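No lab work stands behind these numbers, since they all come straight from the coordinates. This structure is a prediction, so every number in the text was calculated from the model and none was measured. Cβ atoms are built from the backbone, for glycine too; each structure is taken alone.
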Structure 1
Amino acid sequence: MDFAPSPRALALQEPLRRFMQDLVLPSHGDWLRWADAGAYPLDVIEPLKAQARAAGLWNLFLPELRADEPGTRLANGDYAPLAELMGRVPWASEVFNCSAPDTGNMELLHRFATPAQRQRWLLPLLEGRMRSCFAMSEPDVASSDPTNLGTRIVREGDAYVLNGRKWFTTGAAHPHCRLAIVMGVSNAAPDAPAHQRHSLLLVPMDAPGVQVVRNIPVMAHQAIEGHCEIVFQGVRVSADHLLGGEGEGFAMAQARLGPGRVHHAMRTIGQCELALELMAERALERMAFGKHLSDFTNVQDWIAWSRVEIDQARLLVLHAAWRMDVEGNAAARTEVSAIKLVTAQLQTRVLDRAMQVFGAAGLTPDTPLASLWSWGRALRFMDGPDEVHLRAIARQELVRSRAHRGENVLHLRRWMPPEGGIDG
């Protein structure tokens, strides 16, 4: 088991680091000014995208990238350190055409799209000429169990008719969002297997009946690309807009999540690294009661625990990525739940410590800390709440235990003292 990046991936890390330092970070002020004015910062993003593609830093996330498609094909383990570097500036992934939810959507289209669907949707996404969203969560059901979904996809002749309400649909407010991949029930028969009732429908955002109701703020912050509530009312698309086969939507949606969670986790680790660096620097500079904060034992403990926990989480993510590369996404399902759980909680812990060291300034927009903390808190719901992942990990552990039940009886017997005690 070797987590060292390949020579090809290592060769990309330094150019990416320089690109982030020399081009992305200096553009952050302009990005914020556009965003604060309520306009998506296309004038910032688009020139950087062109430069990133010219530099060979494009579509780095897709292990299945074909030779005739733009970008650099990397395994999950090779992409993970690059995602960590991108994560230090939350909007940077779009510059390299590596941002969610497009990454997962491109992977879905790559694996399941027909040639016509590839031409209409996948190629523009790979080129960075459009954006997309994935509409699954619903306000009226516990969407952590997708079998609850109420959105209906009904076949009528040579078309499908879609009715439902979705929310927290990330990316739907982006000015270049052209496609929603919508998950809904296509087989409502009571005796249909729970995981074979859903389908995925490719819905143009300008189709009649698609209404973006609102962009929902998260922790009082409004994402400029949107976490939107969308109503689909009598939306009619031709039958060739179905992705894959009827009843295959649940399995396809699950397949989409594995790599995306590695990407999220490594971006989170990049943000935690940034918070730790800021915390340590602030502790060396700030004085209280005649001493630098770095001289106080509790602050030293915060710095030390943050270092250890970040490194632990990174190793866990790299192990999950390694297993996906070696054994496939399905084999790493438990590991993927683990990294989603661990890194979201890590982000709120490390950011909380950094905010405490910064004092009141840590609560303001003068630092990225408060915004990154709120994103970490939101991640404990996104792609499934903590409790769902804990349940998945526990169930797998119990399956393993049942398969080897009784094997530790001899161990326990030998561990126990002999009858009669020492002198028995």
Structure 2
Amino acid sequence: MKKTSLFLFLVSFFLLTACENSVAPDCSQESVNRHAFAYLKEWYLWYEHLPVVDPAGFESLDKMIAAVKYREGDKLIDRFSYSVKKTEHDDYYAGKRYGMGMSMMRDENSRVFISLVYPESPAGVAGLKRGQQILALNGVTVEELDENGTYNKEHRGEAGFEEKTDWNNVYNAENKGEAVVFKVLEEGEELETTVILDDYIGKSVLAYKVLENDGVKTGYLHFKSFINSSEDELNEVFAHFKEENIEQLVLDLRYNGGGLVKIAHQLVNLIVGEKAKGEDVIKLLYNNKHPEQNTSYKGNVLKNSLSGMEKVAVIVSSGTASASEMVINSITPYVKEVALIGETTYGKPVGMNSRDICDQTIVPITFKYANSQDYGDFFLGMEADCSAEDDFKHDFGDEREGELAVSLYRLSSGKCPSDAAVKSLQKRRPIEELIPLELKGMGKIDYSF
């Protein structure tokens, strides 16, 4: 392409994208892509690194976002931005789900266990719970499902092939109202129950209780997601904790990938209460096109806020991200000891503002965040103080569950069990040595960003 032609193309391209925010999309994919790219140019945290592309050249919004996300050479820095159907985005934050309402994991011997059940979901109503071993589905054993799956994969396409019953066809997940018979093993006893696939509301609080830990009343909370319904759920939990006068807290965020900042703010205030009153417990900073959007969330004493909390153990995993990390980061200046139990968290000290465009929603990174001490330096994740593995053979809140047991030991003794490595003593390299120049300033916020 001649230089003159390239210049004219660039001029036309930038004029076109600059106008997208003021013109309603016609809902063609081309128009949706153009409006999304215009939004990125205005609000994306790393807008200066957006490549020159023609949005109309991508067949989907997903593919366009994947092509323009911030990279440093071959390294993807923006691991977070995405797009989704508007209905799916809205349903997630409303807690609307469909299916069984449970998840499963395998142990080292390939046995299958239930690892999570949403209260009041079809699985929960049927009496299934975390820690139960699944023996069979619809009369077909786990071993048979595994063997048949291998057979189907190896012989599919051969003349005379007849598909056997495996994990993919033992029931029809798309058939609302379908009955699935489970045979499970719990504490040595075989049980059978039927789950009916249906719509349900996914709770954010999966379990909570008050435990006696070496004579100290200790609250335990498994918190799954930061969604709209979380506000009332958290108020109920902390009202109970306050009534019981708990002195310590185990906050289980092992499966919590984040969500709404307003719920993170609420949870911080419920935990630290008076200690952070009036302080900027959460700070959001936008790109230099929109400094007027920079926001501070103040510490406040809520009706059910705890008081004098000196020790908090947080159960974390590589799936602990975003708003979960925000809560950990924000309570740290106000709690004498915040001990992380499990493994290194995901590392997402940035957040999103979504935008609906016709029937699609773009969810790009638009701000970074920090605590009252201007700290937000964990793109590589937060390291655990005591290592521990997810023990899905025991239910949440069961003191025999591995990560809860380590948490309780840490709270009572101030140290890790002998078989849990103390990672907090390992020296970390400065973040500036490990991340690109453009991400520096996360330790102490660079207000000129």
Open item on the list: Tell me which structure, out of 1, 2, gives 3, 14, 23, 22, 17, 12, 6, 3, 1 once P(r) over Cα pairs in 5 Å bins from 0, in percent, for residues 146-241 alone is calculated.
Closed with: 1
Task: Value 22.6, calculated as mean count of other Cβ atoms within 10 Å over residues 34-41, assigned to which of 1, 2 - done: 2
Open item on the list: Taking distance in nm of label points 7 Å out along Cα→Cβ at positions 66 and 354 as the criterion, which structure among 1, 2 has the greatest value?
Closed with: 1
Task: For 43, 28, 13 (Cα extents along the principal axes in Å, for residues 186-225 alone, calculated) the corresponding structure among 1, 2 - done: 1
Open item on the list: For distance in nm of label points 7 Å out along Cα→Cβ at positions 210 and 362, which structure out of 1, 2 has the highest calculated value?
Closed with: 2
TODO: Could you tell me which structure in 1, 2 was used to calculate helix-only ellipticity at 222 nm (-39500 (n - 2.57) for each DSSP H run of 4 or more, over all residues; to 500) as -8000?
DONE: 2
Task: For distance in nm of label points 7 Å out along Cα→Cβ at positions 250 and 282 computed as 2.6, the structure of 1, 2 it came from - done: 2
Task: Structure responsible for 3.6, with distance in nm of label points 7 Å out along Cα→Cβ at positions 138 and 394 calculated and labels 1, 2 on offer - done: 2
TODO: For mean count of other Cβ atoms within 10 Å over residues 154-161, find whichever of 1, 2 sits highest and give me its label.
DONE: 1
